[in-house]
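K.L.:
So, here come the structures, one by one.
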Structure I
Amino acid sequence: MIRAGGAVGDLRLHEFRSRVFRNTRFLRVWLPPGYDDAENSDRHFPVLYLNDGQNLFEAAASFTGVEWQADETADRLIREGAVPPMIIVGLDNAGKDRLREYMPHRSMHPVMLRVLGRRYPDFLIKEVMPFVEETYRIATSPENTGLGGSSLGALIALYTVMARPGVFGRLLIESPSLWASNRQAIKESRTVRIWPERIYLAAGTAEAGSPERDRTVVDDVRELAAILRRAVLSEKRLRLVIKDGAGHTESAWAERFPEAMRFLFGE
């Protein structure tokens, strides 16, 4: 275990070997203020698992050079009482295998025939989560367990909650790559009956680089929201955000992260 020096608060890095994917990555575990205080020794904390862990806490680790500022945001919201003290676990992506691990279905655009994304729920639920729960004081019920990501990291998060209903009670979907594999995720979502208790779904109007493609991104997100609403997700359970002028960037996701946290974990 390594303690990261460049984050706000207590960020711990664990080198994690996966049998499912047969590779190694870091898990970045951010602990809330007071986690190690004696009066909290019996307290168990909600947890949010986020994909592309490199991009969450430290700009130096991010593959874009920009971070979500998840540590600063969570620290501030917890101290303000807007969300309960909670743990954030960033799961690093696999670098060159990121696309394969985050895509559950074969694709022709881009051509990706040997995808690994169907293994992802087992990787997360059977490997990562037991390790985190053994190592840290985690409240393990669905209402205390969140999952999220952006872009393809959002796509695989969406796939995971559909493939393993009832495990996650909070879902953060930022700028999801719903176009992938001929919009297979949207098609599959129509048959899902059990959804997380709260879902934050967001995109910008300038995600794809051209007006026509930008519209397609927004239309796909709105279509997913309509499917979720038909599955009897009320306004209290589903927050749809279409941000005018926002792009497909870490800075856009960082800007929306405080609102997402309040909606998913606030009272």
Structure II
Amino acid sequence: MKIIVLMKQVANKDAVLRIGPDEKWINETDIAMQTNESDGYALEEALRLKEAKGEGEVVVCTLGPQSAKTVIKDALARGADRAIHVVVDDANKLSPYQIAKAIADAIRDENPDLVFTGLQSDDASYGQTGVVLAELLGIPHGTIVIEVDRGSLGESLRIKRELESGWYQWFNYKLPALFTIQSGISQIRYASLKGIMAAKKKEIRDVTPAIEAFAGGQAIQKVYMPLKTKQTQMLGNGDAKAGAVELVEKLKTEVRAI
């Protein structure tokens, strides 16, 4: 059994973000980076599946610049067996389709039984890369996975998905399949000293995507901080009924909400 886990490097949640000089993305030169939160849970679930099966291989795949090697090394220290690094310097300029296409080209020959991704990234938050990747690989997918029945692993896998309005769904997927994992699905393990030492000997294969992989897609025109504006109006001059009448009139004529 082979499981590929997609992991992304993102800005630290506590970092002070500043817009870059080209206004296309944030300035990442002086901020700390970390592993995308839901990707960490995806890795943990893959490791637990491997342990439950008693055999198999967990392969981490990261798309990003050379600095993303820190995400890979952390994953290898936690227990992943090897890694694939799709080296792209300006990953933030790529659309979910372009990212998925580059990753699909890099992992297709691996013929994985399972592909795990985080539900969405903490920076762009598109939540589309995993779904598009499944389509490009020609395999079924399940989103917002909050529980995996490890005892059901065989030619299929039973998973629990979160739906709307407090509803959930248990569903059996034939393998190979791709799942996007929700944060909080399990308790993430820390890298042990033994794992950190072992990670130094594990394979990291660099892949440079063909330029054709970046055809089409979308482009970010501008990134900006939202303007903070506040305007308070007192309605009715202390009379609640008169204030309600004025409010309804404003909702009709100015806001056009009713």
Structure III
Amino acid sequence: MDLFNFDPRMIISFYLTLFRISVVLFIMPFFGDNIPNTIKATLLLVLTLAVWPKLSFPAQYFPAHPANLIPMFAGEILLGMSLGIIVRMIIAAVQIGGAIINFQMGFSMVNSIDPLTGQSEPMTTHFIYMCTMLTFLALNGHLHLIGALGNSFELVPPGGLFMTPRLMSEVMLFSKQMFVLGVRIAAPVILALFLVDLALALISKMAPQMNVMTMGFPLKIMVGFLFLTYIMELMTDYVTNFITAMDGVFLHIMKIGVIQP
């Protein structure tokens, strides 16, 4: 390539690819969360240079008027949010389940400070969240996110994703599944601790002289941690099934959000 004779269309094509990766990548989970800006910028340039020769946008997609850049960026942000919300659903479900478990075990006042975000959150919530993210990375979930980003170049033109009624209904359906999955995650601990409370209630009726409150707290904590190990096995199955179906969900979201001419 002649270094002194740049084609303006190539430069515009590179900018369009850079815009797509920067907006989508920084909104996605893991890549856009708690990573220093220097590493984000380096990852952005590396991915753009890797993708641009094969999956770049033609220069004619670039708006002729500067005012048209605003709706194009809005469509790119919507694309990043649509793809990122799919992964954040399972993260939110894990956090909901962890909060329920934390309350049932009697750890309502036991919170930990996340050193990355500086926010206070229940202890079991943070523990299950970290285990889920490690499982997600171990099963190459982050590579599926990059694969979805690559597929977006073929399915969605720059700024071409719109909040259609069908896309909105799909997002609401995923949000409903988030609460269902959160309860399913916490269900073993909820059932076990309910049986413990039932047993303590029967003991207090048969032997009123026993101090059930003193015996109940350590017993519930012990049973809670015992069933928490069982939940770790369930989380592996949930994350595996989620990653298996994630590619199809991404393709479905991108297809229903693009308005065909």
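K.L.:
If Cα extents along the principal axes in Å, for residues 48-191 alone comes out at 39, 34, 29 when worked out from the coordinates, which of I, II, III was used? Can you show the working numbers first?
P.N.:
Values: I: 47, 35, 26; II: 39, 34, 29; III: 61, 34, 27.
Only structure II yields this read-out.
K.L.:
Can you spot which of I, II, III the value 22.6, 76 was calculated from, given it is Rg and Dmax of the Cα atoms in Å? Can you show the working numbers first?
P.N.:
Details: I: 17.4, 56; II: 22.6, 76; III: 24.0, 93.
The read-out comes from structure II.
K.L.:
Additional query: Give the label, chosen from I, II, III, of the structure having the highest value of mean count of other Cβ atoms within 10 Å over residues 152-159. Could you put the intermediate results ahead of the total?
P.N.:
Values: I: 26.1; II: 15.4; III: 19.2.
Max of mean count of other Cβ atoms within 10 Å over residues 152-159: I.
None of the figures in this text is laboratory data; all of them are computed from the coordinates on show. This is a predicted model, so every value here is computed, not measured. Cβ atoms are built from the backbone, for glycine too; each structure is taken alone.
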